[in-house]
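Got some structures for you, see below.
Every number here is computed from the coordinates shown, using simple stated rules; none is lab data. Keep in mind it's a predicted model, so treat the numbers as computed, not measured. Cβ atoms are built from the backbone, for glycine too; each structure is taken alone.
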Structure 1
Amino acid sequence: VLVVHEDRLTGGIGGEVSAIIMENAFEYLDGPVRRVAAADAHVAFSPPLEDFILPNTNKIVEAIRSLAAY
């Protein structure tokens, strides 16, 4: 399972979604639940910094490949 959201990784909604999945479906999973979220930093107004902080296609694809290789 890959949970992707634009909120911060720490304290974001993805942590709760991951916890619910782990509590209710752990025995059905073939690998870990992974989260891709914004960095634990303030969101910048500069487009290059936003790309660094926020989830993007490259980060999602990297996480998917990591889970597929598990």
Structure 2
Amino acid sequence: MKDYNEILKEIAIEIEPLRHIGKQADYIPALAKVNPDRFGMCITSTDGIVTEYGDMEERFSIQSVTK
């Protein structure tokens, strides 16, 4: 079985230097309110195992995530 916790941790470390590149969409009120320092990932394997990393309890608008 793969260690998804370790995989998500490795991804987070790899992309850390890129986290503050760009600008969040401040022209969409729901997105403008989001703390840009929050970060989380979640995957569900085909056998139903849920693995979470980071700020998983943070609620956010998915407007720009679902394109």
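Calculating volume of the Cα convex hull per residue in Å³, for residues 14-53 alone for structures 1, 2 picks out 2 as the one with the greatest value. Taking -13500 as the value of helix-only ellipticity at 222 nm (-39500 (n - 2.57) for each DSSP H run of 4 or more, over all residues; to 500) derived from one of the structures shown (1, 2), identify that structure. Clearly, the read-out refers to 1. Starting from the value 17, 44, 32, 8, 0: which structure in 1, 2 was P(r) over Cα pairs in 10 Å bins from 0, in percent calculated from? Answer by label: 2. The value 2.9 for distance in nm of label points 7 Å out along Cα→Cβ at positions 22 and 46 was derived from one model only; which of 1, 2 is it? Matching structure: 2. When relative contact order in percent (Cα under 8 Å, 6 or more apart) is calculated for each of 1, 2, the greatest value falls to 1.
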